[in-house]
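What follows is calculated from the coordinates using simple rules that are stated; it is not laboratory data. What you see is a predicted model; the values in this text were computed from it and never measured. Cβ atoms are built from the backbone, for glycine too; each structure is taken alone.
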Structure I
């Protein structure tokens, strides 16, 4: 396993384009596979997770051609998937497993969906329950963990209220709703990312909204499209964070997705004092995109809690490691969901921040990180526990530390951003 040494930086400057949005790439690939005719997707995410989605659909009989960041998918039609000869392997991708479960629930064949050791520890009961109510029969290890054995069938439409906010569970039910007669609805306790609804509408499904309820009409006829994936704001967040760690920094990030259900990170950093500007805003395929510019400004810090957490869940690691660089420190609450991501992110953040000398209180649903008055961070050996966002977050924390930091298992960053470390190294001045 590779180690990455991150040396302290003086400043970070320059411009970049981040990889295609991982969440949107998953959804475009899934719906393109179920559409009639070809779909061409450019700026497709380089993330290993998105390749897992493509490989799963290949085992279901869908043909695709991936060249760089361009993928052409020959859709099989909504009823055209074939029974796989082997287990479908989602690798490390929770998005693939949860959302594909919704599609497999509506097939007229049996399939098995599995993943790596990390994914086998992530709870799947929250997806299994609504799909079972729709008529699917799903067996799981210990009642709620992969591998999932899914006996597909013609599904019943349901009106489902999410017990906790989850875009993945919402998406699984909406995708299953394509295979149900009538109208399937999902009601959210708070608004979560809406990429699935936008992508379904773009491919031709009939989607309706009423408050926090989303409805999909069954048996849509999806049509292949030409699409471009916006830059991944969750990946951009690490470079926004780097710019507020190192004085005199200025960073520009082009063609980034600015979906309102994803852009809370800009509001939170702005409320702490970050100087972020957004220009050239436009709409492509229902998604907002634009260019971001950030320059160094000392951060106040503050508390993040409540409804905002659901829209910040992937960016919280990048925000948490900024705590020691703020005046007041940073406190995160109502984020128990972080404990069931690729790692227990609350525990891993606390463990590694302490290794670097930070004062941290670990809470059941978050953590409290002391501000700069507690002292400068120092270099340390970081254990990301195979979690891509932990590896990248601590690379950012290391830039302002005293001495070098070694990040173990650094290759795990490829799950979402294969070129993260070379890009960071290119832009940091020492």
Structure II
């Protein structure tokens, strides 16, 4: 795609989110008396860190949760009001997230908001460039700029920026960790991935795949396990010293979070029903585990390793118990691999072409729909816009499925790579 079309789509999505979607959400909230405060997903973590580090208060406590609600929603939630949100916005993160936020706690949150927004913008831009470098894909400057624009102008990233979601930061840590592994810096890669466990549900499948990879050639790869295990242990122990018993409180907070969010269903459970979604998740995990076993001996700088890592991140979004679009930033490596091998995939037959078209359709639909809705909003068509303003969101749940299927047809897909790299040595360095 050219630079100008990419810019047009990105700008359209920004206008849609800011001037159409948020406007209708605010109108709906006013009509139904739904509270709206700063709505920053960083705020509960920041306030919990501030109260713990400055005043030695338990961030998991009910008192802190009420204080979080005053900032996040504008007032504490009232169970007697049927339209009040169910999500209590408690401190449902591992306690050691406070160590990353510690430098910000003396500052006013208004300042932290601005700084964190730009940190996420820079992190996301760097994430695109790091994945391109890791995959040794060197497109033209115009193509690279287009990829950056489409990423920063995607609904998923814009939602993450608007909500100030730590998922964008974690995605950058994962990209950096994989890049370091590719260049043989296993110790630094392990430390970086340990830091990313502030969002454990997004990192656990990747950590399991990398642990299998390390154990398959322990003498050459043990530096990663030593660094990852040591850094994670330091974080957990440091948190325990700071707040004894935090692990039990964190588990209770997670359990409460699932109850508030009706069990927090996965993408597969939403698309297929809870029962069949769980069956599909088991099958997907078994297939992924089988491919991981076949590719466990490949070198970290090989196409097989990159493909398997992208697959694990894509599968994570299929089975993780949350469907938030901002988490789809983890699909970036899979999308880049599919885009890079598009012509080869297209020549693999009708099924491959159909899968490519399906993936492209569901991936580009939010941009195209946002462009159309934005144009309509410029004219006195209030009733029409009111009926279609959610159109850009229609394919969001299908994107992880379509991208995962397209990844299976990539030039570097599992079965061929397993045969090609079965006897290759471990990571260099």
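One of I, II was used to compute helix-only ellipticity at 222 nm (-39500 (n - 2.57) for each DSSP H run of 4 or more, over all residues; to 500), and the result was -22000. Which label is that? Answer for the origin of the read-out: II. Comparing distance in nm of label points 7 Å out along Cα→Cβ at positions 232 and 360 across structures I, II, the highest value is found for II.
60, 44, 43 is what came out when Cα extents along the principal axes in Å was calculated for one structure; which of I, II is it?
Answer for the origin of the read-out: I.
One of I, II was used to calculate P(r) over Cα pairs in 10 Å bins from 0, in percent, for residues 56-295 alone, giving 7, 27, 33, 23, 9, 1; which? Write down the numbers at each step before the final one.
Values: I: 7, 27, 33, 23, 9, 1; II: 6, 23, 34, 28, 9, 1, 0.
Going through each structure in turn, the value belongs to I.
Of the structures labelled I, II, one was used to calculate mean count of other Cβ atoms within 10 Å over residues 8-15, giving 17.0. Name it. Label of the source structure: I.
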